[in-house]
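Several structures are given next for inspection.
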Structure I
């Protein structure tokens, strides 16, 4: 396993320099703005990657349109689930795949949204059709499409992967998200879909106590993710990929929390 951090594509060169200073070797690049995913940007990223010795393990590709991270507006705004945004966002994710190909990156990650729980519903079947189209396109670029966990139960996510059935689908397991959305214990979730995990976020938090809002994110080791047991279980299911720290705050405290997370994870690894 290698340790990395999720960083913005918009200032990748500065981020790579900082990652090297902090002793990291990998990262996930993140952007919701596909307009900057150009050949010129790819050249800059590749040059910075070589200069600072940072490997890009995945592109976390966002999409345009509204996004509300809660339990009421979230199902209607997030990912590919809302039909009104689906066609546009499929196009954007395809562009992200093309950009990742320029970088030589195999894994494309995103939040697909609140996956329908009822497999016999029209909503479910139309989503499967769209995901299959996207996955086939990404497969043509020699890549995997990874679902970031959180907005669905583990068994629903596994069912969607199996029903799409293109052979290039996987999971970016964010253990905190499963807790923040109240969907599962991340250690137990590995029993359900461990075979599909190709990426892991290191993040921590608490279960929701407000039925409208997600749970609260906290520094690594201070929440409900049992990281000693989680890391042990990852090894047991055969995971050897990168562990990518994500701390969704800004400023000096973000850096302090990331470095503290690095220290904790290095002991567990």
Structure II
């Protein structure tokens, strides 16, 4: 099943998307937003899956799906955690203001050095505290691509280096489409994706990077839930730096995508231009 949130209000308008990402149908008869679906997943997911089957068969009203019309799948969420690999420390990031996949990234200063990190993220259901890694993957509801653009070498108003990630000038965006793990097929291996992440700056040839090993997401969930339960809609992202010859400048464009073994896009593409703030 593939889902997306179209730009609408604070939490988007949930739609079910066809497997080839060409058509969509409103999920409103079932549930209006993705967060509401996650809050009652066991009851609502089968109904959304039935809607997805009907969409593929052409038996429900549909419309042309455009990635440019998408907000982030979860424009705001209760908790967003990030790590540079499954063994890295988890950082709590801002849980609101996720950019749409085609929304420009605004930065105040291109001279400080603008860097990009990308990878994949999972969205959980309710996760009990102290869940083991072997059980953690059962709580993964959805998978998507993730991108972070940050300005490095930042200092506070009193001249000190900014160390707290929550205070950094940093944007987060996610793929237009979020999918259930079964849509990834055999490349999904217990919380990891065995497919290259295509990362491109401007018109350069795409760089094929790894997204992490099998079990990475399950390991992160178990780590995050060591002391506290996780609420439905928690996002855990594993990201790595994008290969860059030099820091980005205003006017540069970053594109993040993943394709299956047949060359078809799975999540759609994150494509964002770096522009000055204001």
Structure III
């Protein structure tokens, strides 16, 4: 028995009458937050570059797939084998340049073929190119995928400078609203709208630079956390209180943290 087969067997045992009370109570809906949490923990381990953690977190994510498959099996809907067979068939079908006689020499050609095959799978029905984007995707990632989709039908700028000009335009529109005197609620709505437009245009810049905005922002978050923790550590060592430190003192320590990063 392979380790994967053993995993499937253990999951079935945990869900059996003699199994674990907690596991037996779970449903697809109660497991939803764990699926999302485990996916993000995989990304965190990947960012850390720790193979041991990466391996463990991928295992935890795999467990969620097996868990959902076991529940579906018990309900006579589908099995883990059905899931595996489905993705095997899809990979072969959508890679005719590998398993067939279609030619695709670049990643762009592969993506174009992929979208054409998806359209054929839908029976060539006229559907929006934006269909199939999960509403639950993080907003930055969803914006990136929206822009990728429309770019495939040539709704896109050719030059990065045009995209940067759009960012400048959206920034000026936001600044204009900031300076306006409007009713509190009306101004708040306008600010949110303009901020959203600015963020959307920045996502477009990242796409043109072949950068995933979700990854870029996650990296900046981690950098900020590292620098701020340096500030906290130094203040504690010096017997200073964070809530009593001036902005100038905090900014001085921030610059120290940046300098340490540069110097390695």
Completion exercise
If you rank structures I, II, III by distance in nm of label points 7 Å out along Cα→Cβ at positions 78 and 254, the highest one is III
Problem - Test item: helix-only ellipticity at 222 nm (-39500 (n - 2.57) for each DSSP H run of 4 or more, over all residues; to 500) calculated as -3500, pick one of I, II, III - result: II
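Of the structures labelled I, II, III, one was used to calculate Cα extents along the principal axes in Å, for residues 150-229 alone, giving 37, 29, 16. Name it.
Numbers: I: 37, 29, 16; II: 52, 45, 21; III: 44, 40, 19.
That value comes from structure I.
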Practice task
Assign the value 16, calculated as relative contact order in percent (Cα under 8 Å, 6 or more apart), to the correct structure from I, II, III.
Solution key: I
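A short reminder: the numbers here are calculations on the coordinates, not readings from a lab. All figures in this text were calculated on a predicted structure; none of them were measured in a lab. Cβ atoms are built from the backbone, for glycine too; each structure is taken alone.
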